[in-house]
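For reference, the structures are reproduced in the following blocks.
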Structure P
Amino acid sequence: MTNKKQLIIEKALHLFASKGFESTSIQEITDACGISKGSFYLSFKSKDELLVSIFEYFFSKISKRFTELDTIQRVSPKEKFHQLLVIQFEEIERHADFILMQIREQTNPLNKDMTELLASMQEHHHTILHKIFVDTYGKDVQPYVADLIVMVKGLIHGYIEIILTHRQQLNTNELSVFIMERIDDLVLSLLSKQPQPFLSLSMLDKSLLQNAAHSSPRQDLLQEVLDCRNSTIDNDILVTLDVIAEELKKDKPRTPVIKGMLANLVEDKDMLALQQKLMTYVTNQTD
């Protein structure tokens, strides 16, 4: 990653966390970086591409810490598991404002790149957990790995919610020790009682693939509107696209409102393709 790209990511991260993704303009990002819009577009095609890069940036940082931890020979598998939990909680606390922004604006659709990235991150996380469960508890735990992954993720997410929504400062080391003890209890119970596993790893993989493939025509169209919004500086077009985007975010968009906005796009040749797609969309709506 170039120094300029990293600068843009770090400045945008701060702005998104404080103002929100939708409320932050590319102009504000370039002003914070001390660069021109042209320089920004040499690094990122749009604000959405920048958001994907921010997630990739997070992912690479966490993955690097996991990889470094895994290469330490003198650390036991259980201690690696404990440190893996600590790393997750530390990164959540470090970027709490940005994560909360994403939760607040989760009505926005995920574009294809973001969906594929999140699915890849999930798959990577599952692979790490799978390995560390077997390394820590032995091959006998293999049949229950899928169930353990789901249960442990649920346990972790409960504490993440406390960290984020209540902004509660928790001792990440003590919390990770406590969770490890609960995981020990889970594994001991499963190995002693040997119930029939409820999930399989193939079921988890199938779920990830389905999530990655899921996208509605309205979401795809909204994503195009947002992409076009990020690439124009015409104030009239910006207002028009904002109105259309707000309608497309609704469960039942008001097609007359969208149709009424389309005339504003006709004279801009860069918007003609989008205008035609929007016209097709409103024409095909029956509700």
Structure Q
Amino acid sequence: MASEQELQRLAARQHGLATRSQLTKLGFSRHQIEARVMSHRWRRAAPSVYDVAPGSIDERRALHAAVLSSGGLSSHRSAAALHELIDRPPLKPELVVAGATFPRTLDASVHRSRTIGPKDRTRIDGIDTTSVLRTLLDLGTVVDQMTLSLAVNRAIVTRKTTVLRLLAVVDVGPRMGQRGIGPLRGVLDHFRIDREACESKLESLLDEAVAAQRLPTHRQHRASVAGRRYRMDFAWPDHMVFVEVDGLAEHTERRAFDRDRRRQNDLVAAGWLPLRYTWTDLTQRPDEVVAEIVAVLTTRAR
């Protein structure tokens, strides 16, 4: 006997959708399925996929229906939107399938791949989709470099991945036969250059702001603390105060993040006071930054 309660639970997990095989397992006969479609209680959402809650609104339903129908994964721009790496999904669902078999009447952009491994798969909001790494690799084949660069930066800044992991994907890419290797490698090369340039520019901005106020400072000051040698961007040793500038993608590697926290904790334990400033601080309020530094130095001098 068909189970309505189990159907409701299934539909809740799948954006109001159910496949023919799932309905059969729940006890619905072919005749019952067709009868509900004919009576408009259900509607066909994709080949062998039914919308069993047609009154509700769900913007991801078309994508999920295409994934269920094809047996593939949400990919490329559709996956990038699910991972929140781009702002808008494509007008037509984008999928990747293993091999060449999928419903020919499926209203979706379908990419074929022979290299979909376990690490390439994940699930977001109940939808089977490509992993962040695989998504960025695929994305480079369908978007321009600027869009890919923004997606890579979002993935790193939101800690969905790291530069090291992306570089590892690029290194093994040729063995995977991926066309997206070249675009991703190009973005990563620019990312490294841009990050270094950004950090250098930030230090220059602070240097200019400090010099404009005739505030003497020590650049790249080194101190030995807890048996370790640390370098500080700007320091006032007599006051035990130092300033660090953080780039747009600072500490994108977990080990670098942990190392920086340990370094700062060691310096604080030794009596140093840290001040940190970002690109926004130094480009939008440089005078306030210097005033804050002067105020701290004045307090520490008492």
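Readers should treat all values here as calculations from the given coordinates under stated rules, not as data from a laboratory. Not measured: the values here are computed from a predicted model. Cβ atoms are built from the backbone, for glycine too; each structure is taken alone.
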- prompt: Ranked by distance in nm of label points 7 Å out along Cα→Cβ at positions 168 and 184, which of P, Q sits at the highest value?
  reply: P
Comparison of P, Q by mean count of other Cβ atoms within 10 Å over residues 16-23 - largest value held by: Q
query: Thinking only about Rg/Rh (Cα atoms, Kirkwood Rh), which of P, Q has the largest value?
result: Q
message: As an exercise: log10 I(q)/I(0) by the Debye sum over Cα atoms at q = 0.12, 0.13 Å⁻¹, for residues 64-151 alone, calculated from one structure in P, Q, equals -0.49, -0.57. Which structure is it?
response: P
query: The value -24500 for helix-only ellipticity at 222 nm (-39500 (n - 2.57) for each DSSP H run of 4 or more, over all residues; to 500) was derived from one model only; which of P, Q is it?
result: P
Structure responsible for 10, with relative contact order in percent (Cα under 8 Å, 6 or more apart) calculated and labels P, Q on offer: Q
statement: Matching -0.87, -1.00 (log10 I(q)/I(0) by the Debye sum over Cα atoms at q = 0.24, 0.28 Å⁻¹, for residues 96-143 alone, computed) against labels P, Q points to structure P
